[in-house]
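Input: structures, listed below.
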Structure P
Amino acid sequence: MRDFRDAKLMAKALRQALADRDVDLSHSDTLEIVARQFGFEQWNILSAKLEQTTASPPAVGIEPPIPIFRIFDVDKAKEFYCGFLGFELDWEHRFGEHFPLYCQVSRSGMILHLSEHSGDASPGARAFVPVKGVRAYQAELTAKDYRYMKPGLQEAPWGLEMEVIDPFNNRVTFCERNDG
């Protein structure tokens, strides 16, 4: 069975079948008839639908970056990111026994890579993270009474921010942006 992607062929076949019966319709008339058969008010609407489904995918697809933070102590990193910030440890990788750790942690769609490898990142990096509910997140962190970090809220011209600093001087700024 044909579908709306065959609409032009259907209009051509309809025009030919009608011409064989001495019924003369223009190509645009048959296009309009086919569009109505598929429940569209006019050919232009069906044509737009055809363009949406036949358009080739973009050649380049860019996704959000994944920051890499340099760490020096696996236990302290896990305590901070998983225990304090509430991230999940997704996976860990080492090239062998007694090799540096490379791992991924995530929370609510945010992904971070943590690395003990000296060439992966410099300590003191920073990530800016747009969030919804920064006040609730700050209250959650404050309630944990983590001895090394008591994050506050700061009003910036672009939104309400909460900055946290990990044990390796990497900074994450969570910002609930102002509307507009």
Structure Q
Amino acid sequence: MNVLAVVGLPASGKGEVSNIAKECGIPVVVMGDVIRQTARDEGLPMTDVNLGSISRRFREESGPDALAILTIPQIEATGAPLVLVDGVRSDTEVATYKDHFNAFHLLAIEAPFELRLQRLAARARDASDNLTADELRARDGRECGWGLDKAMAIADSRLENTGTIESFGQQIKDLLATLRE
């Protein structure tokens, strides 16, 4: 099984990578879905504060790679030759995946702060996307505090997502084709 994991700051383009993978018939496991499902189960609104608190709680209670450990069975259950994991947040999660899967590739998606802030405002997926610039900086800081910046630094490849959606999409399709070989 080949696993492609995607890491990037909020609104950098991880979700778009997932959408393209799905279009190509590649199963996608979204790490944040574990957090969002927990919020639903606990009856909490989908705010950045609530989701961040749940993420922090998982890591405090079960270790910094808690979400990686929780998603490994989901990844394996697909039985697919290539699976995309959306939302790596730490170098510890990367190490857990690398220890578990023989073929693991980490892709870092990069985009400037102002562009990411604009994307959050435009997508408005849920209340956690309704952030001011200061709130996005705080979220970036929280996620880097978990090791996201370290994970990005050790990525096997990286793409800058600053151009058109079509250009970015083609780069993703090219990478997916290479990993399928």
Task: Comparison of P, Q - label where distance in nm of label points 7 Å out along Cα→Cβ at positions 14 and 142 is highest - done: P
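Can you tell which of P, Q yields 36 when relative contact order in percent (Cα under 8 Å, 6 or more apart) is derived from it?
On the way: P: 16; Q: 36.
Going through each structure in turn, the value belongs to Q.
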TODO: Could you figure out which one of P, Q the value 219 for volume of the Cα convex hull per residue in Å³ was computed from?
DONE: P
Open item on the list: Out of P, Q, which has the highest value for mean count of other Cβ atoms within 10 Å over residues 110-117?
Closed with: P
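helix-only ellipticity at 222 nm (-39500 (n - 2.57) for each DSSP H run of 4 or more, over all residues; to 500) computed as -8500: which structure among P, Q?
That value comes from structure P.
Between structures P, Q, where is Rg/Rh (Cα atoms, Kirkwood Rh), for residues 94-149 alone highest?
If we compare Rg/Rh (Cα atoms, Kirkwood Rh), for residues 94-149 alone over P, Q, the biggest value is for Q.
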Task: Comparison of P, Q - label where distance in nm of label points 7 Å out along Cα→Cβ at positions 22 and 46 is highest - done: P
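Taken together, the values in this text are just the output of simple stated rules run on the coordinates, not laboratory data. In this text the structure is predicted, and so the values were computed from the model without any measurement. Cβ atoms are built from the backbone, for glycine too; each structure is taken alone.
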